[in-house]
Every structure is written in structure tokens, then in C-alpha cells.
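Alright, structures below, take your time with them.
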Structure 1
Amino acid sequence: MRIPPPVLALAAAFGQRALTRGAPPPSAVRTAVSVAAAAVSGLISGAAARQFAQAGTTLDPSDPTRVSVLVTTGANSVTRNPMYVGLSGLLLAYAIRRGSWTAVLPVAAFVVVIDRLQIPSEEAALSARFGRDYDDYRQQVPRWLGPIQAGPPAEASRTRIA
């Protein structure tokens, strides 16, 4: 994907704002829930980013062939994509704050775009780079959250890293 995921998330947030113009100000409860959701989401993304930095591997999803270490602990032991889960959570927190079901539409669009256009190339590169270790990890940890849905075998979409 050519557009960095954080830029896509920012575009989704602007979309949320545009779709909910004129929404009433958030209540104290909505504010508290949105702040809590944003805090948890930020912690998930931040912890994963710190772990990647400590491991000395790239945080840049635009070229997944640059990854040097397979990080499977911490937030990555709960989801294979904690940074995307975090960005999605931040968007969901903003939808809660905006107080409109319409604000959830850009969240769903963000998740679909990341899931269908960004993650497959990352998974193919990781499978090519780390082979069986990544394939085993993929079978044990869900792509997002919840039950494991690994999809087709990685060998079917494997690309080689030069």
C-alpha cells in the first residue's frame, strides 16, 4: 500500500468529523468512555512500537521486506497487528466521542482497507523472511483480536525477499 496507515487513520478521523457535523457535544459519560478507549488503544500501539524499536526492526509498513526481527511477545502475542488494532481503537474512541453511529463507518472502512490491502503484503513478506517460525506464529495468534482465522496457507501467497 502506498498511503501510510497512520495517514489513512487520520483521513478516517476527518471523515468521521465531516459525517457528524452538528453533532451535540459529548456527555460526560461519552467523554469518559472515549478517553478510556483511546488510552487503551494508545497503550497497545505504543507498547508494540517500543518493542519493535527495542528489537531493532522497522516500524515502517510501506516496505515489509525491511523487517529484521519477528516480534511475537507483548501485544504481538494477542494480535499480529497491535499497531493497527490501536489505530482502529483510536478511531472507535473518536466515534464514541462524536456520538453517532455514522462515525463508525470510517472505522469500518479503515479496517477493511488495512485488512485487505496492507496486511496481506506484510504477511507474505514475513512468511518469506521467517518461514516456518512466522507460519507457526500465524496459526497461534489472530490477525486482529478474537479467534484465530489464519486464512489460506502462507505458501500460496509467498513472495521472496531479495
Structure 2
Amino acid sequence: MRFTEHFTDSVCDGDSIACRVACYDITAHIVRDDCSDEPDQRQDGFWPSLCKDAPGFIGPGPNHRQRFAEALERAEAIMEAWRRDEWFYCGIVLSVSLEGVTLDTHAASLWGIEANYPGSDNVYLTAVATELLPDAVNAGRAAARRVCAALKSTGARIP
């Protein structure tokens, strides 16, 4: 079970990939995360530190001041790219359909993922979508069972 399509190295809100698992059509969508927290508010240790008790501690060892300076420069570049809207946090949301009928628009998801992160090729976006596939298929099966049960309760004949 996996996606044969892949998200590109530059994605936008609404981009999607699709695959078929058994009789279900699964679509993975990029959905922009609506949390406006900046990266340093979301991630403990985003900013490097020379304090051993602080998140982001660079650690002792040779060239620790040089490693600190490089890490600080990288963190500043990442923040600047985020402020310029060059990358964003998103969710990977999977929907599932059967014979053209959408069974669940939000069958599985994972949020707080970096899209277009500096230096990244977005390969992990497809990996996350693939990891969510079993949950989406299970949600599709459950939805199909509910539809069948509802139809049976009305006396409808189901082939």
C-alpha cells in the first residue's frame, strides 16, 4: 500500500496526490495549517544555545562556538524564509471514495508538517501520506459499512 504519485519539491495549499487501494480511491491533500505561531514558538530548541540546560543546547566539544554561530545563522535564515512565506506548516489530509462517491473527506491526517522547508525536497510529505493510508482505508471501510447499514434499515435492496 503506497502512493505512486509524489508531492513535488515545491507544493501549494490544495496540491494532492492519489492512489487506489483495493476498491478505494485515496487522495492526499496539502492543507495549510491555520495556526499562525512562528517556528520558534512551535519548536522548543529552535534557537541554538550555549546553555547546557536550555533547549537547543549545541553541546560541548571542539568548535562549539563555531557550531553555535552556524546554527544561529541557519535558524535566522529559516525564520526569514518563513516570514517571506517561502515555506509553511501544513496538514496531510486523506480522503477516501468508492466508485466516485466520497465516503470520508477527512479519513486520516497529520498536522504541523513543514512544506517547502529550506533545503528540503518535500519527499517526507509523500512518506507521511503513505503512512496514513491504512487509517484512511479503515475509515473508508467503516463509512461503507455505515452506508450499507443505513440502506438496509430503509429496506433498500443492496446488490
Structure 3
Amino acid sequence: MKILFLHGWNSVVGGVKPTCLKDHGHEVLNPALPHEDFDEALRIAQAEFDQNRPQVVVGSSRGGAVAMSMDSGGAKLILLCPAWRKYGAARTVKAGSVVLHSRGDDVVPFADSEELIATSGLPTSALIEVGRDHRLADAEPLAAMLAACEFGRQ
């Protein structure tokens, strides 16, 4: 499956999460997004999406806000501790989106994801509580991210 992975603020291309997806046989598009220019990050992400048409878009933290702000067509959105309050203007996500978040997150409040799910009219099951911190880089959240990407796969 082709997955567009959008990294967070001050994160790097080729980190633990996109590597996990690659290691499980997925084609992962992982563009470098500028840290200080949200509009440019959005432009880069949209261009990558438009050129490659992935089936899934995974956005981590600030990358989650980028994913929410772009036109992702019929692709599934998987958001990891999305920092939507701090970045971008999108305040809802489309049907079928999944949010993974840790109550132990000290960067983006878990309550932000609860509000996002409610405001978007999604079922509470669309918010998966997982992990110990903001990074979601341990075995359990990585497995949950992989499962969310692969759920409903043809």
C-alpha cells in the first residue's frame, strides 16, 4: 500500500514511524517539510499527494495538522497526536479518519483529540488511546498505527 507520512515539527524524514511502515512492506512517501512555514509544508504535502495518490495519509503532530488541511481525496487519514489547535485552520476531519493519541502526551493535550473527534461527528471509537507520550514510537503505538493503516485493506 502507498502511504504518505507527514512528520511533525522538528522531526526528521525517515524516523521510527515511517520506517516501521516501510519495514512492513508499504511504499512510504516521506517528504521533508519545513519547520517554520506551515503554508509551504502544506504545499509540499499536497504536491506529493497529487503526484502519487497514496491510499493513506499519516500525519504526526504538526504533520497531522498538515494532513487535516490538505485535499486528501478518498485517502484514509491517520492522525498521531494531531497539533490542529496550534497549526493550520482545519478544525474537523473527514469521515473514516482515525486519531491515535496518548493521555500521557505533554505536548498536545489528549482533550484536543477528544474535541476533534466530537466536532467532526466521528464515533468515539475513531480515537484510539495508545502509548505513553507524544512520540508514539514504542511497540504498542507503532502496531496500532500499522493496524489503522491496514484496516479495510483490499
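Just so you know, all these numbers are worked out from the coordinates, no wet-lab data involved. Keep in mind it's a predicted model, so treat the numbers as computed, not measured.
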**Asked** Of the structures labelled 1, 2, 3, which one yields 21.3, 76 when Rg and Dmax of the Cα atoms in Å is computed from its coordinates?
**Response** 2
**Item:** Top of 1, 2, 3 by relative contact order in percent (Cα under 8 Å, 6 or more apart), largest first
**Value:** 1
